[in-house]
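Dropping the structures in below, format is structure tokens.
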Structure I
């Protein structure tokens, strides 16, 4: 049975990779319709790893900045599959240099940051303001990268997101992703999960000077609570 599972997973991974490559190419060839390609691909990729997607909490359509825990590269596909509107992602500059994938980033208003540049925070603030002013939602992972050792625990948050939020004072909605990374038992074995996305209440940073620390604590408490239920 395990051999069959590996074979099924191999074809799922190959299919998902083909979808990603095709989508990136089409975003480069036909950028006017990039949203259509991205949303379709995101739903396909999410269906490859999810038995079902459960949403808890209310999605604030007026939120301007979304912040969440980073569990896997497919976090992006998951969130894109939930939202019909265009999301703008803040990512490291190196992703925009990857063959094929770069077309999906440089032609879709994504924000690529050079972490080695000390002025990267200033550039990020400028670009995020540009996207928000144009009516887009911006999504950022405050951890900067994912915890590959234990995705149940968040890594320390980067200070750049705090500076960004307090400079622009956008309406922020935090979210917490549960179970997604455990769809991958190893690099070549997929076991579909009941994936959950929990949305917290939105707020403006200027209303609470301790929002950064308190939001991180609250999100980790949700992770602890949800995984404790899963372990029973």
Structure II
């Protein structure tokens, strides 16, 4: 699609990969709205970049419905969703708490689904649109202490395939991006991008923009992004 024709919502768009993607889209000529749970980072992004910035918790259905209405008012030709909001809780199975598992799924799975449903209703009505689900390489291979997070991303991967099968007939592209470890606040100590051998948020943003830039007649279903040699 033509990047300057994009009207995008980026969930979890005030920090990390979401913010980097929102910036990259804007620099390419797109109109961008972001959402997040915390007003502070949203206000900073709004002031610095001029994004439409809406406070919403994607795990709450009423807030997602209100968010979608606000996005359509701001961006009447809304045609791209970057489904990025997510977080992780990590513990070995012997210490895993049901509460932590539920909270991860509430955002990473149920929240992603609620926002995708709202976007898809709008996209189907206009017979065009693209959804990019930001998953993880954890959607392809589990690891010790990753039960809650990896399971949520495996679930998102399955949802991506279902939505793709349903929405292709409406000229809607559904894509999945799998970053490996990225230097953001999500990643813990190395949040400033100072390690030159590991990925930064802008790398993921560049991949997402590249996928969207392909002509609407085709799309890449899934792309994984790894650091070439992530020395610690």
I, II: which one has percent of Cα pairs over 25 Å apart, as calculated, at 36?
-> II
Match the computed value 20 of relative contact order in percent (Cα under 8 Å, 6 or more apart) to one of the structures I, II, and report its label.
-> II
Out of I, II, which structure matches 1.00 when Rg/Rh (Cα atoms, Kirkwood Rh), for residues 11-50 alone is calculated?
-> I
Of the structures I, II, report the one carrying the highest value of Rg/Rh (Cα atoms, Kirkwood Rh), for residues 67-146 alone.
-> II
Among I, II, structure where distance in nm of label points 7 Å out along Cα→Cβ at positions 75 and 139 as derived comes to 1.9 | II
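A short reminder: the numbers here are calculations on the coordinates, not readings from a lab. The structure presented is a predicted model; accordingly, all values stated were derived computationally and were not measured. Cβ atoms are built from the backbone, for glycine too; each structure is taken alone.
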